[in-house]
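These are the structures in question, set out in turn.
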Structure P
């Protein structure tokens, strides 16, 4: 297990598919976490392995990608997967905080749920 600071934001792929949330393209655009090379190695990961992301707000299983990030920082694109693990409180702004959430990451064999399965579970 590694502990990271989780951040989120928009990506080109996420933005291009956001109007088609039940498509395979959107699923691929938002269902992953980028980790640093050091954290990737510490978890014994290969590109495309599945990891469980746990925070005080929830947990989700996503695919792992090697990212150009410093050790201890992880990124999940804005969307339903990151929404499962960030603080739902918006402080009246209508937007939750997408930065600086402490997360525990561990390799798993669990299934990455589809967007539809995630939404049905809420």
Structure Q
């Protein structure tokens, strides 16, 4: 799915459009625990989280994730937005809870970290 399709699916607002909305995303994972993101996420994936502090952007960068979608309508502070712009990581914001957001994306064919094989990359 493209980032634009993900935004449409989740009725999400684009907060930072760093790399364009046509970026292809094949994997997504959701977590509010950044230690889990570091341990279990896959590179080139979308992070869905309710954690809006700058640590979410730093963790996404370290994990080589390509975009972040904040769930539950949680608006990130300006510090987080500025860091995402600096690191060129797109930010989205949806009012949907994490469970529904992940479910909608999974239903549209976006794979989770455990199902995406190296051969598909």
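Each value in this text was obtained by applying a stated rule to the coordinates, not by laboratory testing. Here the structure is a predicted model, which means the values were calculated and not measured. Cβ atoms are built from the backbone, for glycine too; each structure is taken alone.
Taking Cα Rg over 2.2 N^0.38 Å as the criterion, the highest value among P, Q goes to P.
The maximum of distance in nm of label points 7 Å out along Cα→Cβ at positions 26 and 106 over structures P, Q, that is, the highest value, falls on P. Source structure of the calculated read-out (relative contact order in percent (Cα under 8 Å, 6 or more apart), 38) within P, Q: P.
For which of P, Q does helix-only ellipticity at 222 nm (-39500 (n - 2.57) for each DSSP H run of 4 or more, over all residues; to 500), calculated from the coordinates, equal -10000? Answer by label: Q. State the single structure among P, Q that was used to calculate distance in nm of label points 7 Å out along Cα→Cβ at positions 10 and 42, giving 3.2. Checking each candidate, the match is P.
When mean count of other Cβ atoms within 10 Å over residues 34-41 is calculated for each of P, Q, the greatest value falls to P.
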